[in-house]
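Input: structures, listed below.
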Structure I
């Protein structure tokens with residue numbers, strides 16, 4: 001799964017695309033329209049003290065969006081007409097589904113849910129966080145990975161960090 005961006009009448013829209021293998025070749029199919037894209041640019045790496053993946057992801061997303069001028073009101077982050085409801089993981093622009101491009105990733109309901117899911121390995125965790133636009137230092141990633149990953153994966157972490165971050 002990945003997100004494809006299409007420009008229609010000067011506006012950018014996001015679509016989830018899935019790869020399927022047929023007769024030895026890959027076919028791509030649009031699985032779902034996910035909304036209009038708002039570009040927020042880059043942010044500084046964020047940190048968290050949470051040891052559970054779901055709470056850590058929510059805290060990191062909140063830190064990135066606050067840096068870009070979003071204001072928190074209970075469980076909602078708001079800027080202009082864009083609202084992100086943290087508990088339900090919804091991203092809306094004027095009441096319609098939306099996508100926020102931040103840090104080389106796309107923040108939408110699907111990427112948030114995938115990032116919050118318990119990963120099977122460190123590489124999957126790194127990809128999910130990056131796809132959701134979450135930016136952190138390699139040291140912060142290592143600290144979080146040590147807390148939430150199974151013991152068998154922790155021995156592989158050094159190689160994965162070098163491949164992913166450097």
Structure II
């Protein structure tokens with residue numbers, strides 16, 4: 001019985017997915033299949049078999065709407081690079097979109113604090129990857145501003161604490 005991927009690539013969680021998928025591939029001894037292009041002279045039947053398994057894991061780990069992006073991929077690294085190139089484009093559009101998402105970031109109703117922090121981290125990592133790092137003070141202001149009124153006490157405590165960091 002195959003286990004479903006723990007993190008499914010959706011429209012706004014590439015960096016979280018990428019890390020989780022790297023760990024999955026590493027656990028199965030297949031990480032090399034997305035890290036380097038193998039010299040054709042060194043490719044064995046075992047390598048090809050494991051490459052197809054890695055490609056299958058990647059395909060299983062993405063939402064259906066992303067299948068068209070990798071449908072023609074014939075190796076794990078082709079699929080991997082397709083997603084990396086798609087989500088890591090450092091175009092002005094991507095930077096503006098990610099920055100806007102950060103400024104509009106609010107905790108959604110029914111979302112746990114842990115999930116909210118994961119979503120926030122996804123935005124911060126995405127911006128760092130696009131060359132738009134946010135210093136810790138700015139991150140803290142945005143995160144506290146994203147919380148609903150029922151978290152006002154937490155916000156007040158954090159705001160009045162000295163030398164608050166994300167460490």
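Out of I, II, which one gives 1.07 for Cα Rg over 2.2 N^0.38 Å as computed from the coordinates? Intermediate results must be reported in sequence, preceding the final value.
On the way: I: 1.07; II: 1.25.
It was calculated from structure I.
For distance in nm of label points 7 Å out along Cα→Cβ at positions 62 and 78, which structure out of I, II has the highest calculated value? Show your work: numbers first, answer last.
Details: I: 1.7; II: 1.2.
For this comparison of distance in nm of label points 7 Å out along Cα→Cβ at positions 62 and 78, the top structure is I.
Quick one: helix-only ellipticity at 222 nm (-39500 (n - 2.57) for each DSSP H run of 4 or more, over all residues; to 500) came out at -17500 when computed from one of I, II, so which one is it?
Working: I: -10000; II: -17500.
Considering all the candidates, the number was obtained from II.
With FRET efficiency 1/(1 + (r/R0)^6) of positions 86 and 126 (r between Cβ atoms, R0 = 25 Å, to 0.05) coming out at 1.00, pick the structure among I, II it was computed from. If you can, show how the numbers build up before the last one.
Working: I: 0.65; II: 1.00.
Answer for the origin of the read-out: II.
Distance in nm of label points 7 Å out along Cα→Cβ at positions 6 and 134 computed as 2.5: which structure among I, II?
Details: I: 3.0; II: 2.5.
Answer by label: II.
Where a number appears in this text, it was derived from the coordinates with a stated rule and is not lab data. Please read all numbers here as calculations on a predicted model, not as lab measurements. Cβ atoms are built from the backbone, for glycine too; each structure is taken alone.
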